[in-house]
Structure 1
């Protein structure tokens, strides 16, 4: 549905992309909504709404390219410290996005998943999220993985508690704990680690995002604020990724 017209419009950039070297999993820190609004003398809520439009474009582009997983950092464990009105608006925006976009996402074979402390989200947001996950669970296209009430340290502590419980109950032997075992205790179990992580707004930090999973991920930092990030910026980031020499701690002898 999305694909034909998009390919015709983006042929110049698509010609630079090697299909066999596409990242399987792209992770994005969507940073800069507030600064985008401030530059335009708009309320922060307008920056968040503009950010949703950017997300819509990125989801379509990833789906059209055949990317397997897109993980977006939508709301962190630290974001609860923001003003109450802003937090409430963000939760309402999440509910609104899922409600409005679900049918189109489903028709385009997108699978919706979520990671984080989902039990702490408002009940309405939980209901809409659960409905979206259930509705799209049998799709086979892009996995849109939304990080909500998510923190990398929280995730790691949660995994340690899970594995410790399994050890105490006799389900897990200490000597059998390895990287695969630990990865399977994380929220992202079953998903490949990100190949490419993009951060907008020029900030040079991970902000407690996917701390375990990003061990060997290629990082691209974009100066654009998230609402200005679109198809071209994403394709440019993928082209930059494909020019990297990924050695995973080893060396190339050729």
Structure 2
């Protein structure tokens, strides 16, 4: 079937070595946009860490799939919202009672950190978003009162502490959580009921009901892209992707730092 909508991961897939969108990418996104083919960003990022990229690409106002499918936004409104319960957040905080690692808590456009440490400053630089400084337990208390949870928890620290956290959380809540370890020093935590694929399915159902997965092309590089790439009509991996992603992809394009997504858009759409 004809490709009528595109979905792309951001970090490691879409951005160049300066963590920006290239001129070639802007040109190709403009070309398919003129054909009414939406170019949808789908990422573990929060909304405000994605909107400036939409602006750079000239696709302001298009839907976004944030937090790997935990938050789907259409016309600025929430159409799907799946988070981690505050009781689980309390367990994560308890595992860090000696403050051995960093905990970032995210809900929609709110990003909370206990202090502006090395990890918070690094994420601020990468995403161009500044967090709110507030103790973890205070944030959990606030969200409990407001009936909110976390769309994402990011834990960062030395490998030994991340090994401990990964093991203990797996024992406590392995049936409720996705524990995604992109690096030895990072653990991304999300509700187990979400994925990039569930985000795509929800978006198609509520915004593009005439389209199916057979109308979709998707671009990715990492483990959390695998399910999405396998499900769509054409799953494209950038050449710098993890080996497991390269194996399941329908096609492989150039690396993210060499305009891989732009070249694939030119070739396939």
Structure 3
């Protein structure tokens, strides 16, 4: 990928260059010390020559959020990953369709994840991977975790499970914990999730089967299987009919 680093601090640009080389030495990397320089480089090709912009927010002159607005108006805008020492602009960043938001000092693993997201975002015209799931919507859950805000597409969420004062949000690859009430999430996203247990909501579009299940505490019962997960989720007796109906109607 061709990656443009935009940061007014030389040491910050140098560190990102080193991390990018560790990610993949084949990356082509260019730099800009301010928004005007970056925009000049991008406008020269309409954005086509750059795949990803690693963009600082607090810079002299036009800041990173302002530059992002200009980038989005290019004929072929590259993916934007904000890289900043401040976590207070996360919501604004995601409103600009940034694919990720990294806080300094950047860790190699997080940078790799951000680049992977950028690659996925840049490939809508590629042949679609085979998937039994319906087309996704654009709703998201905002996850506050370790000083950063992450936007998780609602269609990536397989189930929500209440545990003490928190709710576990489970996707195919990760789990998050949010400070929210399961009943509030159910009311807000009733079209996406179905209650299968007093402590569990599952994604309607991810349900694959309802089957007999033995639980050591509750004895013989029912469980639902979800796309991509090996673990079945217990279904309370009062919810079995609703799960059957949801499976039958799709």
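Looking at structures 1, 2, 3, which one was helix-only ellipticity at 222 nm (-39500 (n - 2.57) for each DSSP H run of 4 or more, over all residues; to 500) calculated from, given that it came out as -10500?
2
Among 1, 2, 3, considering only relative contact order in percent (Cα under 8 Å, 6 or more apart), which has the greatest calculated value?
On the way: 1: 28; 2: 23; 3: 10.
Once relative contact order in percent (Cα under 8 Å, 6 or more apart) is tallied for 1, 2, 3, the winner is 1.
One of 1, 2, 3 was used to calculate semi-axes √(5λ) of the Cα gyration tensor in Å, giving 31, 19, 18; which? Write down the numbers at each step before the final one.
Working: 1: 28, 25, 19; 2: 31, 19, 18; 3: 42, 18, 16.
Source structure: 2.
Read-outs throughout are calculated quantities, based only on the coordinates presented, and are distinct from any laboratory measurement. Predicted, not measured: the structure shown is a model, and the values here were computed from it.
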